[in-house]
Structure P
Amino acid sequence: MTESAFDLFARISHSRTADEVVRQIELLLLEGVLRDGDRLPGERELSKRLDVSRPILREALKELENRGLLVSQHGDGTYVADIIGQVFSPPVVELIARHQRATADYIEYRRELEGITADLAARRATEYDRQMLTRVMQSMREAHESGSFDAELDADLELHNAIGEAAHNVVLLHTLRACYRLLAQGIFFHRHLVFSSQAAREHLLAQHEAIHAAILAGDPDAARAAAQAHMDYIAASIRDAERSGEWQRIAQLRMQQRGLLDDA
């Protein structure tokens, strides 16, 4: 985890108990400040930042481990657990992967979520949120101009994550992250299908630019409309791929990769 101008872990000034340490770290997880896989500072450093004794810190970290929020790796430190991956259980993920109709439902669901999220981000984004959005948007432009396909896909997801953070609604934030996790894993559709041509990539970049601009302008109606138009375009692209027969090939490969395809 990288350091920033602001220390994530604030000094506990009153009741220096394990419960207070647990509460502070839980809030960082709830608000999406700490993400899956982030490494916490070492015990000595963290106890110093929080201004608590090391026995109190150990008790707090153990409780967070028991709650499934942190994992301790012997000799390597303490990390944020994969809490997003547990939102959808493996049986549900496999069920979704076996049935194509779930894709249409996913797009419909995300269309509404993305619209609400962009609307809230336009209303609530702080200056730091705007800086983050602009930084990610610039990364997307650079990846697009260089022809770096995978980097553009990564920036796409990172931009949507940043918009979710700028909406400042923790339930919405974690719901979106769970959706993006399944998208990145190719559960619903292969993202390469949407970026299938240079023309498609140009359209997608323009759509992301429109969402970004509307949020920075503080225009919730425009932000919602731009986000929903983006999802409408993705839905149309998937339908085109489906008609071309590419969908069937990719779906078969996806199920085969996950060991879900019955032997002929």
Structure Q
Amino acid sequence: MKNPFDLTGKVAIVTGGSQGIGEGIALGLANAGADVAIAARTAQSVAKVTEAIKAMGRRAIGVPTDVSNEEQVNNLIAETVRQLGRVDIIVNNAGASQAPSFRRIPVLELRPDEFDANIALNLKSVYYMCRAAVPHMQKQGGGSIINISSSVARDNTPPLAGFGVYAAAKAGVIALTRALAPELGPTIRVNCIMPGPVNNSRTRNRSPELLEILQRQIAMKRPGEPEDLAGAVVYFASDASAWTTGASLSIDGGLRSYEDTAKR
């Protein structure tokens, strides 16, 4: 009997795949058998991950891409098809709550250009990727799209002052997933993952006070690691989830609601 999680012969694209969650996902897909195209802003940033995937015996390419730029996204899809032959799996992971141009301030104090930049990176990029990749998937007879949202988009997540536009954009990713699933079914599946707090290069030096709050709010008593997301992505990418579309899955270590936390 074939292993339903086996991705041998499949080609995946992971945006924001040079570090953090994206790196963990890319390595997880390669470990399951997929060849992987890594998208990040610079060629230098993807070298480490592509070399690691090649060392696993898989094909890998890096394509410098700003996913908020439609022309560059179109080039990413075209280069993946040209060099790897097809596109079976899209992981829309690129995004940020604290990019250099994003200030952590109340929503109404943001300039319109800052608001637009946040929406473009975290939500519009998903639209660009799907718009460019879906025609190739339809020609092949199917595919899987996995969108990475965030726990901050959930109604019962502890509020994060200053992250309003990011939360709105990530809530839009969930809604877009639900809209695309019936539009692209039955051949293309679209699902979503909502990670909780995950360690990365920007967050490893959290203050002791913040770490204590996270440990009190998270049932598993620790932040996530990038590899904690890989298993769910492999599930959504593989035949193991053949009857799953339009779903949004929380992977957050058991992050409690603000109300539950306040009672403890």
Structure R
Amino acid sequence: MAFTRCNEHIIHYDYLPKEGAKTVVFVNSLGTDFRIWDAVVDQLKEHYAILRFNKRGHGLSDVPEGPTDLKNYSDDLLCLLDQLNVEKIYLVGLSIGGMISMLFTSLYPDRVEKLVLSDTAPVIGNEKDWNARIRIIEAKGIDFLAKGIIERWFAASFISQYPEATKGYQNMLERTTIIGYTAACGAIRDADLTENLKSILQPTLCICGSEDQSTPTTLVKEMTRQISNATYYEIQATGHLPCVEKPKKYSSILLNFFENGQ
């Protein structure tokens, strides 16, 4: 396990360097840690250097003190890249990880060569719903909402076919710190990255699971239209975490995009 200090917070990360290869950075979703990318990393590590990290309040990274916004997470990534002497990256973000990746790319365009925005949007949800979720979790814990969240993460077919894995991912969700989870909820609630999309000029791939209930296909397709050099790919029979449900398919899409730009 690897740890470093970025912007006064301990950040837990995993770095697999590969001499002469491009570096792919993965940014994970709300209520997960970087293990959601394990099966994808297994497919890509022969081709690329790989960097994953846990944002504040997730995994073994420090719990944030006070309000947190997307720029805090983006600046943690910048700090991590600088410490590892990684100059340019292929950036892959899922859900809030996609929002972090959009902002990072717009703020630090010289650091990103290609961008993948998976199951995400410049605006996710609304203030009323995020505030309600925060209030419930602060009062009753993540466990109280966990089953409903899991049903949004995964397609019904995955839940029925892989009950043990489904429960394992529910454990991951429930063990996220309440402060870390609600801080990330607040960061999503307060973000509108619509204007940031206009400055993204890098080749961009937008991916969505066909059964994603958190960021539905219509939302991801609209985001794709707002980015000047973006294409859209839909993975059938998957929910909000296609990297978990269909890792081989997900990896093949990434490989094709990184190598061929499609």
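Structural remarks
- Computing mean projected area of the Cα convex hull in nm² across structures P, Q, R gives 16.4 for structure P.
- Value 15.3, calculated as Kirkwood radius over Cα pairs in Å, for residues 33-112 alone, assigned to which of P, Q, R: P
No value in this document is a laboratory result; all are computed from the given coordinates. Note that this is a predicted model, so its numbers are computed, not measured.
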